[in-house]
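Every number in this text was worked out from the coordinates using simple rules, so none of it is lab data. In this text, all values refer to a predicted model and were calculated from it rather than measured experimentally. Cβ atoms are built from the backbone, for glycine too; each structure is taken alone.
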Structure 1
Amino acid sequence: MIEQYQVLSIAGALKKGANHPLANAILAKSVGLSLPEVNQFRTLAGAGVKGEIDNQTILLGTQALMSQYSINSQQIDQLIAKQANNGITPVLLAIDNQLAALFSIRDPLRETAISALQRLHKQKYQLIMLTGDNPITANAIAKELEIDQVFAGVLPDKKAAVIAQLQKSGHKVAMIGDGINDALL
């Protein structure tokens, strides 16, 4: 059985240098731990990251990423669904094609963001969430923030197409991003 500190050090090593809220949460938990060297590092846009540590293949990312690599997460599917209903984002860690850990991350909603969205609503702006997060998590957060419409599970290279379609439909669009997955816009 892998220890909690080992899981955190592996995940922290994979996320070192990343600029994404989920990465920041993992890095915050791995502060002070000795982080192993990662080889063959790759970012898997909208899904997670992959690398090698001590000749073991490591994946860190979405449930869809695990599925893509035929990694069985069935034993935690109910927990993931329950947490998603509460706006918690699951991040899974696999070592050599075996599920090793589940990180449950909830980015607290900043009061300034909540009040800004409320002001926009009062000014009759339609608020749309465009995210790579899973639809259940995205809809739970959108409900809490009173967001009008949600496009969830959208990969980074498809976000620009959604925005273009909204513009083509006659909408004036302003977009705010929170990480590297929004850099293409």
Structure 2
Amino acid sequence: MKRLKVFISSVQNEFADERKELARYLRHDPLLCTFFEPFLFEEVPANTLSPGKVYLSEVEDSDIFIGLIGEAYGYEDSEGISPSEKEYDYAKKERLPRWIFIKETKGIVRHPKEIALISKIEQDVSRKKFSDIDTLKLELYRSCVLFLKQNGKIESHDFDDILRLGINCVLIIG
């Protein structure tokens, strides 16, 4: 079975630890690693393509887009747009599922363009807030399981249905 490619987007230096941890989590969780393969731009080997061509090509080749939003807007190209915003716009154009996670920033002022990006995102998709890596991983897990259920990859039954149908099941906790 082909695993679904998950593009993880953010301002790299703001979310360096979270990006690595999400990739590790998707690669090592017993359920998630069966269905998902994360993509991180920083894992791409050196090559002759421009960064912009690489990340847009990788978004196009992905099945799911994850956006981590914080306080920084990030590097702005000649058009004044950050790679994260370009990646989001391209994922929207490609009609990818977009899972957006916004870091709670108490007492910290977000960059004005980051505020505008959040407003744009709020018009398109629902999003979840997180305060730390554990909350982020929990919200990611919930999004993954919902996606798998909606796409018929996994299903759940009421306990009475399992007994009535004679379905053998194993409960895995962990």
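Comparing 1, 2, where is distance in nm of label points 7 Å out along Cα→Cβ at positions 95 and 143 highest? Walk me through the numbers on the way to the answer.
Numbers: 1: 3.7; 2: 2.0.
Once distance in nm of label points 7 Å out along Cα→Cβ at positions 95 and 143 is tallied for 1, 2, the winner is 1.
For which of 1, 2 does Cα extents along the principal axes in Å, calculated from the coordinates, equal 54, 32, 28?
Of the options listed, only 1 reproduces it.
Work out which structure the value 16 belongs to, where relative contact order in percent (Cα under 8 Å, 6 or more apart) was derived from one of 1, 2.
Structure of origin is 1.
Taking distance in nm of label points 7 Å out along Cα→Cβ at positions 31 and 151 from the coordinates of each of 1, 2, which one would give 1.5?
Attributed to the structure labelled 2.
Computing distance in nm of label points 7 Å out along Cα→Cβ at positions 15 and 39 for each of 1, 2, which one ends up highest?
1
Out of 1, 2, which has the highest value for FRET efficiency 1/(1 + (r/R0)^6) of positions 103 and 119 (r between Cβ atoms, R0 = 35 Å, to 0.05)?
Sorting by FRET efficiency 1/(1 + (r/R0)^6) of positions 103 and 119 (r between Cβ atoms, R0 = 35 Å, to 0.05) in descending order puts 2 first.
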